[in-house]
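Novice: As structure tokens, here come the structures.
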Structure I
Amino acid sequence: MSKRETGRYESTSAGGEQVRAFVPHALPPAGPPIVIEGELAERVRAAEQALVRLELAGEMVPSLDWFIYAFVRKEAVLSSQIEGTQATLMDLLNYEAKNDAPPPNADVEEVCNYLDALTFAREQLSDPSGLPLSIRLLNETHRLLLRGVRGENKQPGEMRRSQNWIGGSRPGNAAYVPPPPNALPW
């Protein structure tokens, strides 16, 4: 199976260093058309089988709501840890069990914001009069994500105006450098 090119690298300056930022191609892909055959067809079948197994597992769980509750919280903790948050799943669950107590620390508060932002986005997308998948929805979700926590002074709810990076202590050793601000869909 030939590999599909999903984007390009662009040289940009970040933190006084020249780095290669990844700029993805627009979605949906324009060409070549996606042809599902051979190895790709096998992968699609394997994914469909995994979904069937997940559906069967969901039927064996006493409460699907509790399963989703735990899964979403685990994802919130793991996603927040990418940004350096130190909260654990147990920290979050212990906080939530205390009903109406203030978050014990800033890390747990960041994870709570993640959950609030996710809930907001899901509600908007499921409501016929809610926001569609759009830059406005992403900006409103981002505003909730940064409400009252580390980064709240970094233009929450707005497109970034400077280069950032993920992982590493500086842009030159980053695990990932996203598109430069001039490549974002303003």
Structure II
Amino acid sequence: MAHQTIQTIQNIQVELVQGDITQQPDVSVIVNAANAQLETGGGVAGAIHRAAGPALAKECKPMAPINPGEAVISSGHRLPNGHVIHCLGPVYGVDQPSDSLLADCYRNALLLADEYKLTSIAFPSISTGAFGYPIKAAAGIALDTIKKTIPHLKNIQKIRLVLFDQSDFETFKKRLEQLED
């Protein structure tokens, strides 16, 4: 892992790493920035489906379609993680209110992982790729929602945000440092 930042919020470790969401063997569940049909696609969804194998799409088919902000869980198949939580982020400028729909993704994924008694979760930056969400706004929503949801979690001990590139990592890092205030 090239870059990493760790902060503890109410006894839960919140980490930022630059890397690949499909290469997080030390977390129980990874989050897929899914499409409504839960099918393989581009970006994060494509990478997760390729790494998990065709059984993932087959398992997800009966769960589709999902709405923006919704989260559903599947097994991890060939991924090093036991589970995948699939969230449909909002398309920026289309799905409204996009800020609360994006917050719902993070909150619902955390609560679903906690309900399944999972202890660690890794998120990509949801909606910031093809869905066009501005990275700075998305980082603020993601980290604020995580901080607000932490007091409601009973099982999760580690929350990781996996940022694919250096500039996204730096944007999230600046926002995480502001949370301490």
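No value in this document is a laboratory result; all are computed from the given coordinates. Just so it is clear, the structure is predicted and the values come from calculations on it, not from any experiment. Cβ atoms are built from the backbone, for glycine too; each structure is taken alone.
Novice: If we compute mean count of other Cβ atoms within 10 Å over residues 67-74 for structures I, II, which one ends up with the highest value?
Specialist: On the way: I: 13.5; II: 18.6.
When mean count of other Cβ atoms within 10 Å over residues 67-74 is computed for each of I, II, structure II gives the biggest number.
Novice: Additional query: To which of I, II does the computed value 22 (relative contact order in percent (Cα under 8 Å, 6 or more apart)) belong?
Specialist: Answer for the origin of the read-out: I.
Novice: Where is Kirkwood radius over Cα pairs in Å largest, in which of I, II?
Specialist: Between I, II, the highest calculated value is found for I.
Novice: Hey, helix-only ellipticity at 222 nm (-39500 (n - 2.57) for each DSSP H run of 4 or more, over all residues; to 500) derived from one of I, II reads -15000; which structure?
Specialist: That value comes from structure I.
Novice: For distance in nm of label points 7 Å out along Cα→Cβ at positions 75 and 155, the calculated result is 1.7, so let me know which of I, II that is.
Specialist: Answer by label: II.
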